[in-house]
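What follows is a set of structures to go through.
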Structure P
Amino acid sequence: MLTAYIRAAMRRAAYDLLPDNEGFYGEIPAMQGVYANADTLEACRDELQSVLEGWIMLGLAMGHPFPEIDGQTLIVQRDAA
């Protein structure tokens with residue numbers, strides 16, 4: 001479930017080549033704050049996935065809702081303690 005969600009989100013990533021050979025910028029538009037930049041496209045993808053994973057972990061810890069992406073979703077359920 002988590003892997004499928006991450007893969008779906010990464011398929012939605014958009015990348016731009018930065019001017020003056022400054023590398024690449026990537027973001028996942030449906031996920032506020034999920035962006036990265038790096039010298040190469042591959043490094044940018046890796047960093048973007050790392051940022052996405054951190055964004056998900058924070059969202060889970062805080063009980064935030066997650067957007068549905070290509071039929072994939074994450075549902076946060078809190079135990080009544």
Structure Q
Amino acid sequence: MTRSIPESLDPKRLEAHADLFDKLSKLRTLLGMLHSNGFEHFRSLDESRQADYLWTCMEYADWAYDAMLASDGLKDEA
């Protein structure tokens with residue numbers, strides 16, 4: 001006898017949730033690294049390096065948002 005997978009255990013949603021966790025963990029790590037090095041260190045970086053850090057944070061946040069939507073079933077892919 002086969003049973004259908006309950007909606008709460010849908011593999012696509014579980015994968016999206018794992019992706020959400022991954023992206024938020026990376027964002028938290030990057031922000032923690034910036035904080036632990038001190039914001040003076042960040043300000044001392046050249047503008048292009050500052051922009052790299054900030055764009056990376058934005059990308060992680062955007063990916064996490066997309067993964068959250070997929071985890072909630074509001075988007076087809078993470």
Structure R
Amino acid sequence: LLGGGAEDLEVMTGIMILAACLPIAIVGLVSARNQGKTSVAAIGIVAKKPDQFGKAMLFPAMVETYAILALLISILAITAIPI
């Protein structure tokens with residue numbers, strides 16, 4: 001799939017690859033929007049209270065955790081598809 005010549009894939013294999021990519025596509029979109037909102041709030045916290053930097057940086061990282069888990073699920077699903 002990543003190198004060499006083009007292989008003929010069946011329609012069902014293509015649908016399985018599409019379904020395996022859906023977790024990171026959907027969760028990545030939602031996570032990106034929420035991480036942007038959380039990051040803006042964290043910047044506002046740091047601007048008002050610089051001593052709260054550690055707490056403010058933790059919140060966007062927590063939102064990113066869901067995207068990383070979705071990426072892991074998609075990678076595991078892709079590797080389980082026989083090509």
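Here, each number is a calculation from the coordinates, and none is a lab measurement. Fair warning: this is a prediction, and the values are worked out from it, not measured in the lab. Cβ atoms are built from the backbone, for glycine too; each structure is taken alone.
Odds and ends about this structure:
- Ranking P, Q, R by mean count of other Cβ atoms within 10 Å over residues 14-21, the structure that comes out highest: Q
- A value of 17.3, 65 for Rg and Dmax of the Cα atoms in Å, calculated from one of P, Q, R, originates in structure Q.
- Source structure of the calculated read-out (helix-only ellipticity at 222 nm (-39500 (n - 2.57) for each DSSP H run of 4 or more, over all residues; to 500), -28500) within P, Q, R: R.
- Test item: distance in nm of label points 7 Å out along Cα→Cβ at positions 22 and 38 calculated as 3.6, pick one of P, Q, R: Q
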